[in-house]
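Following are the structures in question.
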Structure P
Amino acid sequence: MAEDIRRIKTHCSRMDHGGCGIILEAKGNRIISIKADPDGFLNKGHICVKGLNAAGLIDHPSRLRHPVKRAGVRGGGKWERISWDEAIDTICDNLRLIRDRYGARAVAFCQGMPKGMEHFALIRLANIFGSPNVVGNQDVCHAPRELSGKYTCGFYPVPDLRNKTELVVAWGSDNLRTNEEGAICSQLLGRLREGTRLIVIDPMKTTLAEKAGCWLQPRPGTDNALALAFLNVIINERLYDIDFVEKWTHGFYEFSRHVMQYTPEIMSEITWVPAGLIRDAARAYALARPASILWGNALEHNVNAFDSLRAITCLMAITGNLDVPGGNIHANEPDILRLGELVRADMLPSKKTEMINAHCDILPGMMTIPPTLFRRAVLDGRPYPVQGAYIMGANPLLTYGDSKMTVNALMKLDFIAASDIFITPTALFADIVMPAASAFEFNDIGNAGLGHGYILARPKVVDPPDECWPEMKIINEIGKRLTSGELWYDDYNEFLDELLSPSGFSFREFARLGHLEGAVTYRKYERKGFKTPSGKVELVLSRSRELKLPAMPCFTNLPENEDPEFPLVLTGKKDRFYPNSSYRFHESLKKHSRFPIAEINPDTAEIYGIKDGDEISITTKNGEISQSVRVTDRIHPKVIYASYGWWFPESGIDAQYDWMRSNYNILISADNIGKEFGTPNMKGIGCSIRKK
C-alpha cells in the first residue's frame, strides 16, 4: 500500500534566526518538498535558498551518525566508534574530575548561534552543574544592541516593520541577504511597496542600497562618528521631538552641548561621507514620523560598538521614535515561563559575581562569556583557570576572532566534548563528539528570548537517524547522570511544555497555533516611565561613574591606528547561502557559492595588478589568508571586503579541512577588546593585499 503524503506547517530553523513559515511535504520518513507558507506569520510567502535546501542535511553522506571518541592526537581526525552510554559516562567522569580539582567554574559550556531551546537547556545544565561560564558569540551578535538599548532606554528597541512607517534607515543591515532576528526582508519590501522611504548606511552598495533614496557609504568602523554627526544636525537645527525630549529624556542640555563638537564637516573626514549627505540623511530621519532604524549585526563588530549603539538609540529617542507604531518598539513577550526559572538560575545565585566577566569589567548584564575572555582563562589562567569545555553546535575555529588563539586554547584544554551534525574543524579537536539531530527531526520552539515578542512552533516532521539525538535530549541525559536526576525530565519534550505552561497550551496545541505573540501595546513609558534609574531615556548615563563608562557616546579613535604598511581597510561579510560557518559541505548550497570571494574596487585592482578571478593574499598584523577576487565598483577604493566562515570539507579530514587557508578570523587579533562587551576589532582594520 502506497504511503500517504503528509503536509506539515512549521518554521525554518538552523538556517538563520529569521523564522520563516514553511510548508513541508513528507512521505514516510523522508521530506520531499519545502515551500514558503503564504500565510507565514513573518515572511508571508518569502523563502531563501538556504531554507529551500534545509532538508539536504538529513541524508547527507558525511553526516555524523554515532558517537565517537578521539583515537589519536588532537586534530588528527582518528576516531573510534562508541556507544551513547560510554560517551555520556566519559563526559560526566571528566567534567566531575575537573570540578573536583579546580571547581565547577573551570568548565565552560560553549554554544554556537542559538537556534532553539537547546540554548536554554545548556544554560540550565551549566547552572545546575555549578558553572557560571556559558560562552557564546553574543559579544558580536545581538547582545551589544540589546544591552546598549537597556542601559539607554530600559529595553531593546526592535524595528517595527509590521506597521506602516514613513522612513526606514537600514544601518549596517543588508536585509535582502541576511535577515536580522525578527525582520524578514519581505516585511521591508512590503513597506517599500507602500511608499516607505529608505536610507541605507553601508560600506557596500548593496542591492538594498539600490532601492534607497539615499545611500551613505561610511568607512568601516566609524558608525559612532556618523551617528554623532546625525545628532549634531538634529539638535542644532531643533529637529528633535521637543515634547518628548522635555518630558522623557535625562541630561538633554549636557548631551546637546556634548554633540556640538561632532559637526558633519569634522566627522566627514573620519567617515568619508560628504557633510552635505550627512545633513540630508539626518534631516530626513528627524522629519519622518514615524521612522524605524533597522540596525544590523555589523554595528557590533569593533571596540567602539557601545558608543555606536548608544548614539543610535539616542537618535531613536530624541526624534520620538521609541515605542511607537512603525518606530523602534519595546515588544512584549508572550505568556511563557520566565527564562530564569526555565534555566534554574536559582541553582547558581552567585553567577554574577563568579563568572569570568565579573573579574574583567565587562558591562553588567552580559550573561555569556565573550570568547576572548574564555580563551584567556584557558591559556593564561586569567582571572582563573578553565580546564574543560562542552561545545554545542559551535565552530569556534572559524567563528571566534583570532583563530590562532582559539587553536592554542583547544590544544591546552584537559577535556573537550562536542555535539554537532558533522565533524567540523573544531570537532576535530574534541575528545568526544556526539551526533546531533538536525532541523525537522525533533520538536522545538524558536525565537524565545530574542526580544521580538513572539515564539514560533517547530514540530517534528521526520525521525533522525537511530543514534542522532536532539541536543535537548543529549543535555537532558547528561544532566541526569552529572547532576541530580530529579532536576531533569523523563522526556526532553517536557522542557517545551514547561516553557509554555503559563500560556495554558501544551506543545502539541501550540504547534497547531503556529506562534504566540505578546500583547501589542505602545508608549508604555507614559504609564510606567522608562526602566532606567532616572525613569527616562538616559542620554547621559546616571550610573556612568559606578560603571566606569563615559556618560555619553563619543568618538575618540578609529578601531585601530592607521599603519602605512597596511594601507587598506578590511571588513568582512557573511555569505548569503550559509549561516555563519555552517554547511560548507552542502552541495546544493555550494552550487551557489563554491569559493570565498574577496571584493575590491577596480581602481585598487589596477594599482595592484589584479584581475577578476585572481587569487590574492590578504594580510593584517595578525595573519594572512587567501581568497579569490571579484572586482566591483560597489565598494570604496580603500576597502577590502573578505568572506567570512570558510573551510573546505573536500580537502579531507587529514588536512583538517584546510581551515586556515581562507578563514577570515586568522586576520583578527584579540589583543585589543572593547571594555563593555569584550569585542575585538572584526571590521575596520588595516590590511594589505598582493596577487598570488
Structure Q
Amino acid sequence: MAARSGAKVPVVALAGLPNVGKSTVFNLLTGLSQHVGNWPGKTIEQKTGMMQHNGAVFQLVDLPGTYSLTANSVEEQIARDYLAKDKPDLVVAVLNAASMERGLYLVAELIELAPRLVIALNMTDVAQQEGTRVDARALEAALKIPVVPMVASRNQGVKDLAKVIAQECVEPAAPRNVKHIESGSQTEADISRVAEILTDEDTAPYPRHWTATKLLEGDEQINRMLRERIPEGRWSKIDSILKENEEAVIAIASLRFDWVRKILLSAQQRRPIGQVSFTERLDRAATHPILGLAVLVLVMGLAFGVVYGIGVPLQHFLEVSIVERIQGLVFDHMTFVPNWLQGLLSDGIIGGVGMVLTFLPILFLFFLAWGFLEDVGYTARVAFVTDRYMHALGLHGKSALPLLLGFGCNVPAVMGTRIIESRRARLLTVLLTPLIPCTGRMAVIAVIAGAVFGTWALLVTVGIIAFSLVVLAVLGLVMNRFVLRGKRAALMMELPLYHTPNPRTIGLGAWQRTAAFIKRAGTVILIVSIVVWALSYFPGEGIEESFLADIGRWLEPLGRLMGLDWEVMVALLTSFVAKENTIATLGVLLGREGTGLTQYLREMLTPAAGLAFLVAQVLFIPCVATVACIRQETGSWRWMAASIGLQLVLSFCLAILVYQVGKLVGT
C-alpha cells in the first residue's frame, strides 16, 4: 500500500466549492466512522473519517468549502495550508456537474498543490434537470485526471469513487506531467522570472512556481511570508517585477477561465439559450426583493411550526415522565444517603443537566429542519434576500441564518455562525445572537405577562420581543461603528441549484451537532449546574437562607430600582442554567399556602415592575449552554466575558429605565 511518509494509511483530502455535495460524499464514504472537531487554532469545523475498500483503509479529510486557494478567508487558508504542509496522498475535487466553471477554476489551482487528483463529478441528475449534459469520459481525457460521475444524494457512483480512490492510492498510475495552465503567455514568463529569483527554501512548504503565481496575484499572506525570509537585495528584484505587473491578477484569472472554457467546450453541452430552468423559475420568487421576504417568512414559519409542534410535546414528556420521575425516585429510594447528596443528584445534576437535555428533541428537529433547507439549497437564498438589511449592522446576509435560528435556541444559532467567512462579522454575529429571544425566554415571558397583564398579555409579549430586536439593531449599529470597526465583508456566494436533499447527510449532520451539545452538557453545563445547586442548598437551612438567597438580597437594592424583590432577582440569576428555571425558582420562593404563583405575581408586581422584569428577562445573560458555545466559537474567554458583561449591563440599565418611566406615567 502506497501511503504518505510516516503514516499507516493513505490520506485523502476532499476539496470543493460550498454547496457541491462534498459533505454528502464524505458521509457516504466514511459512514459513522467520523471525528468532528475544529481545525487547530480555528473555529472552522474539521471532519475526518475512515473509509474501507476491499480490506484497505483510508483516512479522509473534509476540507472547508472554498472558491479558490488565495487566502481571502479562513477556509481558503486552511485548505491550502493543509494541502501544502500535510501533503495528502490524493485530493478528490468534488464538482457540481450543473455549474462547473468555478469548480474547474479551483481545479486549476489544485493542480500544482496536489498533482494527484481525482474528480468527483456530483449532481449529474441536477445538471440533466437544468438541461446540461456533461461527458465524463471527454472531461477525463481533456484533464488527464480520473473523473467519476455521481449522484451522491441517491448514493449513485459512491462505490465507483471508492474504487478509483483505492486504485490511485494503492496502485498509482505513472506520475502525470502537469502543465501550468498559463504556459505560453507573457504572464507565464513573468511568473517564471519571479520563480527564478526564489529558492525552494524561500517558498517551503509551497511549490516555487505556485508561490510566484500567488505573488503576482497579490496574495498578502505569501507576500508577507517572503518579505520575512528573503534578503532585501533579492526582494527588490521581485518587487520591481510586481510593480511592472500590477494587473497580473486579472491576466491570471482570465487565462484560467480561458482554460476552463476550452475544457468545457469538449465535455459539456448546455441547454438552448432562452430555455428557463427549474431553479430560475423558483428564484423569481425566492430571490425577489419583496416576494423573497414573504417566501422567507412562509418557509421559516413552516419550519418553526414543525419543530415546535413535534418538539415541545416531546420536551414536556421527557421533563415530566423522565426527569421529574427520576428526581422522585432519588428522594424515595435513596433515603440512606445524606440529604445534601440527594439534593445534589436530584436538583443539581438531574434537575440541571437533565432539564437542559429535555430540549434535545427541539434541538435535533431544528438541526434536521435547517439541514434540509441547507441541503435543498434554500439557505443561500435567505442570505441573498436579507443581505441589504444585514449591511445596516455591518454584516451580510449569511448572518441572518444564525439570527433566525436563535428564535428556536441560541445554542445552534451561535454554532451556526461558522458559515460566516469574515472573522469580524462572525464575532459581531456571535455577540448579537443571544439578544434573540429563544423559546425558553419566550416561555417565561408568556407566563409572567399572562400573570401580570391578563388580557393585555399577548400585546405585551409581542412588544417585549419587538423591543429586544430593536435593542439588537441599535447595539449592532453601535458596535459596528465604534467597537468592531473594520472593512465590511461583501456577500460573495454562489446560489446553488435546487436539488433533492439527502436524508443520510441531513440526519448525520443533525446527530453530530446534537452530540456536540450533549458533550457540553456533560462538561460545562454539569459544572455550572452543580455550582448553582450548591449556592441554593448550602448552608442547609432551605433556599431562603442559602448563599444564592444572600446574593439575591445583596442585589435587592438594585432590584428596588426595577421594582423587584430579592426573590425575583434570585429567579433571574437561576435562569443562567436554563431560562425556564425562572418560573421554577419563583414557584419555590413565592409558593404560599392557598396562593398560586400566578395570583401571587399579580399581587406582587405592578405593571411597571412587570414590564421591567420582562425587559430584564429577555435581555439577561444567555444560558450556560449558549455561554459555552460563545467560548467555543470565539476561542476566547475575553469575548465570552464581554458578552456576559454586555448583557448584564443592558438588562439592568434598560429594566431600571422602563420601571422609572413607568412610575412617572402611573403604570
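Structural remarks
- Read-out Kirkwood radius over Cα pairs in Å, computed value 25.8, structure in P, Q: P
- Top of P, Q by mean count of other Cβ atoms within 10 Å over residues 556-563, largest first: Q
- Structure (P, Q) behind the derived value -8000 of helix-only ellipticity at 222 nm (-39500 (n - 2.57) for each DSSP H run of 4 or more, over all residues; to 500): P
- Of the structures P, Q, the one that 11 was derived from, the read-out being relative contact order in percent (Cα under 8 Å, 6 or more apart): Q
- Per distance in nm of label points 7 Å out along Cα→Cβ at positions 452 and 548, the highest-valued of structures P, Q: P
Values in this text are rule-based calculations from the coordinates and carry no lab data. Being a predicted model, the structure only gives us computed values, none of them experimental. Cβ atoms are built from the backbone, for glycine too; each structure is taken alone.
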